[in-house]
Structure 1
């Protein structure tokens with residue numbers, strides 16, 4: 001069954017209003033007709049099965065015939081991603097959502113090449129949030145992860161809650177899997193895990209030390225150096241696998 005996003009304000013007690021853009025896609029691309037069923041989600045964890053009933057203006061109206069609420073994940077993974085060059089961030093956001101991250105925080109670090117001024121940063125975050133919403137449609141996730149505002153590295157830690165792990169290419173002694181297993185042993189209910197991933201140049205030693213001062217654990221991903229657009233996805237997958245969310 002086809003899966004579409006409908007904003008909470010367009011979901012009522014017995015019906016939903018599907019916006020103009022998705023209505024066009026339903027009619028022109030998918031060729032769905034009045035009377036057919038689709039599923040919609042509100043981005044907050046609720047899903048609805050609806051029957052397409054009518055067209056009002058340029059929007060389709062669907063009658064709700066069933067509703068469900070998603071079960072919260074055992075662990076909430078926040079990907080703290082050093083802003084990458086070009087369109088890499090688009091891919092990182094998309095894949096992070098598909099894998100199962102609950103939030104993404106774009107961060108500027110010492111080696112960040114891309115410098116976003118305030119207005120441009122706001123525009124970028126809005127774009128990334130739209131990408132996250134579309135990725136939910138692809139992966140059939142009913143909760144849209146929040147892409148938080150761009151933050152400077154030294155201002156990051158005040159907004160992090162839960163366990164924090166910084167992935168560092170020079171960490172040769174402690175693997176991410178080991179850290180996660182230690183976390184599970186001390187507290188089976190993880191709650192929240194923050195994964196810090198550097199940009200193309202990685203983290204500086206000072207940045208790693210700062211993270212440690214705030215209680216973060218440093219970990220490695222093995223003997224190979226992964227690209228920034230790969231490292232976060234691998235790290236998130238390991239954490240989510242260890243807690244039984246994927247695999």
Structure 2
């Protein structure tokens with residue numbers, strides 16, 4: 001599904017190199033956790049995968065579903081099934097959430113050569129998915145993320161992901177600022193999307209999210225490189241020993 005080889009990336013504005021030869025393979029059906037201390041390059045990796053501006057890839061390759069991901073712009077990546085859940089979802093005043101969701105869904109359907117959803121079919125789908133995620137349907141009548149709590153923003157973003165059905169889901173510290181109830185709801189939504197033809201990358205600092213979204217693989221990122229990989233027990237080891245000891249052992 002995703003193969004990253006010798007990836008180097010820097011901040012375009014000042015040339016600061018963040019990723020320094022990162023290698024990562026994520027198979028279809030796999031949930032891969034990326035863990036690491038602050039400043040290790042976790043969010044930069046998510047931005048590069050999604051095609052966010054301000055980051056320049058200077059070396060290496062990213063192959064997604066057999067395609068050169070770096071040759072695709074942001075909209076083409078979204079149409080190809082790449083979805084990024086932000087650490088801090090943005091507010092879009094003046095744009096009703098339902099309008100936003102309908103436009104996003106129909107845009108992807110158009111890219112796939114499918115017809116637009118009728119309004120009744122669209123509302124039915126949103127109601128079904130919102131119910132699964134314990135989202136009050138009335139909340140979706142408000143502008144995108146405006147006045148939402150941190151937990152509501154994350155639930156709304158997982159709703160977007162559920163409706164768009166991406167092939168590669170990248171969750172950038174989606175557990176940030178969530179209480180335990182919201183964390184469980186978000187995790188349930190992610191687990192609901194697990195399938196043999198979908199890959200999920202979960203970027204997090206902490207083990208607690210991985211109690212609910214159990215990863216197939218865990219990768220430790222330090223100074224722009226993957227320095228150690230393992231199964232779900234590696235996350236428990238990090239929780240017990242911290243990053244310093246693991247990173248020193250891998251050096």
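Can you tell which of 1, 2 yields 21 when relative contact order in percent (Cα under 8 Å, 6 or more apart) is derived from it?
The read-out comes from structure 1.
Taking -0.24, -0.49, -0.70 as the value of log10 I(q)/I(0) by the Debye sum over Cα atoms at q = 0.07, 0.10, 0.12 Å⁻¹ derived from one of the structures shown (1, 2), identify that structure.
That value comes from structure 2.
Just checking, which of 1, 2 has the largest value of volume of the Cα convex hull per residue in Å³, for residues 27-130 alone?
If we compare volume of the Cα convex hull per residue in Å³, for residues 27-130 alone over 1, 2, the biggest value is for 2.
A value of -9500 was derived for helix-only ellipticity at 222 nm (-39500 (n - 2.57) for each DSSP H run of 4 or more, over all residues; to 500); which structure in 1, 2 was it taken from?
That value comes from structure 1.
Please compute distance in nm of label points 7 Å out along Cα→Cβ at positions 19 and 235 for structures 1, 2 and give me the label with the greatest value.
1
Throughout, read-outs are computed from the coordinates displayed, never taken from laboratory work. Quick caveat, the model's predicted, so the values are computed rather than measured. Cβ atoms are built from the backbone, for glycine too; each structure is taken alone.
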